[in-house]
Structure formats: C-alpha cells, structure tokens
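Derivation of every value follows stated rules applied to the coordinates shown; laboratory data play no part. This one's a predicted model, so the numbers in the text were calculated from it and none came from an experiment.
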Structure I
Amino acid sequence: MKTIQVSLILTFTLLASIAIAQSSVNGKTSFAILGGVNFQNLNRENDSGDKLENDLIVGYHFGVNAQVPVAPEFYFQPGVQFSTKGAKNKEDAITSTYKLSYIELPLNFVYKGQLGNGYFMVGFGPYVAYGVGGKAKYEGGSVTAESDIKFKNEVVSGDPLTTVYIKPFDAGGNIFFGYEIAGGLFLQLNAQLGMINIQPDHYLNPDDSSTLKNTGYGLSLGYRF
C-alpha cells in the first residue's frame, strides 16, 4: 500500500507540473477524478497460436487526470489510476480466478466537441502499467484455496512451482467515448488492449512461445474541475 501511495503522489505531482506549465501557453488546464467498473480478460494463446478460452471478471479503477489544451477542441490527457484486471477459467471441474492489481498511466489524446449543453469526447492513446499485487483463487466442489500472485520477469530454479507468476510491466492501447455536461460531470465507455506478453520466462520450459495479454472494457464516471 505504501508503494501505491508513493507512486500516486509522485505521478500526480509530475502531471500537475506539466499541466501548469502548458496552461499558460495554450489556455486553461483542468483536472478530473474518476472511477468505475472494469470487465477484464486475459487473452491466451498456446505455442501453436491457438486461442485458449477464459471468462471475464469484474474489477474496478479509480484515479485522476489532467487535461491540457493543445489546440482548439484538442487536448492531451495524462493520468494515473489504480486498476484491477485478470480472468477466470474452468478446467477439470476446478474454477480458477486470477485478480491482478496495477498502477496505470494512460496518456490519451482527446477531441471534445460541443454537443447540446455539453461535450462529446473521443480519446485514444497508449498506457503503461506496473503490477503491484494479485491473488489466485481455486474452487472445486467444497474446497477453496487462495494464494498470492508474484510479479517476476523470469521464473528460475528455486522459485516455488505452486505459485502463479506474472511479468510486472504491461503496456497497450486505450480508446474511449464519452459525454461531459456543462457542470463537469462526465461518463465514458473505455476499451483497452494489452500488447505486452505478461507471461514470464520459465526455466522448465525455455522455448515456450505461448502468450498472455490483458484486455477489457469498462465504464467510468468522473468530475472535472
């Protein structure tokens, strides 16, 4: 939790500094707080390129962003947020649920055009994220077991083989559509596609070419001031 707090403070300070510097050149910079629900999955492909089925899980996100004017109706919108991701699958009567927690930095470019008394919004851009926690849960019949997920780039000899390992770094693309009313309240639909394979290298299978990538969509409610 201390790591999360420090990351949020440092990143928000950086965003504020950038926004203040830019606002004097291009106009007023605004800030927003937002939060909402995630519907997440993990795209899996085996060595042959065949897709393996997972089910969605429900997560959440909350955070802040700055909106820096760069041209009439166009903005740069950097942010920082805490987001939970993961997936669920069922094999041999055992349901496995994997929940991953990330500190995430979306870096979006946004168009805002007036529509009625508010503004229609469309945004896109990259994101980078770093894993800060995770849980694996296994359910079969009347038996339930849980364990922590460990973030590592490589599983080496001596690491417990019963532990689930995930690479800590993630990156990909965002897109969102939304509407902001004149008072600053906004609602947006988000989609996200991870482009980084988060499955770590494993010493027992060094030639493994299977992949695991985050993907999902969600709904955010926020207030801009």
Structure II
Amino acid sequence: MSLPIETPITNADKTFFRLRTDIVEGVIQAGAKLSETELSTRYAVSRAVIREAINRLVACHLVERKANVGAKVVTLSAAGLVQLYQVREALEGMAARLAANNMDDVEISNLQSLLDAHSSKVSSGETYYQEAGDVDFHYRIVLGSKNAHLISVLIDGIYHLVRMYRVQLGMAGPRVTTAFEEHSNIVRAIANRDGELAEMLMRRHILYSKNNIERKLNSISD
C-alpha cells in the first residue's frame, strides 16, 4: 500500500498545514484564542483563507468553537487525554492485529528499517515522539491495516490531536528506551503474523504512553 503524501495544492492548503503544524508543536499554544485578523496578518493571507483553515482544524479536533468565545485551540487536559487514548488504544490495537495479517514482507521490512533509523535517538536519550506521516511508526501500522474506515478515523480524525499530546508532553528519559522496546516487540509480533499478540502489545503500549503523559499533565496542574 503506497503511503499517502499530503501535497499542498492551494494557498489555503499551505496555510492549513502551517497552522496545523504550529498548533501541534505548540508554536500556537493550547487553549489560545484564534483571531482571524491576527492570523491573516501573521500568515500573510486573507481572512477567508484563515476561516477555511480553522474549519479544517475543527474537523481534525485541534480547534473548537464555543458560543460567545469563537475559535480556540483545544486544551490539553488529563480528562481529554483519557478519552482520546481510550479510543486510540482500541483502534490502534485493531490496526496492529490487521497489520499482522495484511502487511506484506516488504512493508514489514521497511517498518523494521524505520525503527533501526530511530535507534540512534534512543541510544542518545533524545525525546522520541517521531516526525509526522510516513516516518511515524504508528502511522505506518495504521496504514498497514489496509482498512479504509480505520485509516480514516485514525489518520484523518484524531491523528494530529494524538501527535499534539505526544509532541508537547512526549517521551523523555527512561520512557524513551521502554517505548522503543515496546515498538520492537510489536514489529516482531507483526512479522511473526501473530495478530492477537500484536494487538495486545499495541494496546498495552498505548496504555503505558497514556499513563506517562497523564503523570506529566498532573504534575503541571499541581
């Protein structure tokens, strides 16, 4: 299965991609109110282009509209994390199980190569959240499920909100090594065509990730 590549076609696409990246990476802070006038100046585009981008950001759960408030970036919260990761655990577990049956040998080899490429970051103790798209371990496995409905929900739906939590509150220190080991075990299960084990390992991995981020959120709020 070929990897979908997002190619900005219009000025509106470019603006949407830039805004989405800035929100995910915290350049535009979580909870920030979005002013069409200020953003049109900042990104040198019309308010109509900004309005379209905001509508698309609402669709991928990075922005919310509230009465008498307008559009604002979502807030990263422990309650929101729990609900998001409950869905993620179930659906990515399913994706791992399907990937064990549906990925071909070349795709599995490429997945292992991706992990090998990440190993230097792990050995040096760098933050390990991965880049977006086809260089993201989880993204590859979701695509490897080859289930169009599952891909739509996870990639088009919640993927960038998940990345927002991972990028801004991601892994560092001991969690880097353990997360990488968990990824390696998942790939091994997929390579062995053991869908049941792959699903269990993926669900456990996402639960551990959720617990790690939740601890950070709680420490910030204390």
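Structural remarks
- Read-out relative contact order in percent (Cα under 8 Å, 6 or more apart), computed value 20, structure in I, II: I
- Computed 54, 44, 32 for Cα extents along the principal axes in Å - originating structure among I, II: II
- Computed -21000 for helix-only ellipticity at 222 nm (-39500 (n - 2.57) for each DSSP H run of 4 or more, over all residues; to 500) - originating structure among I, II: II
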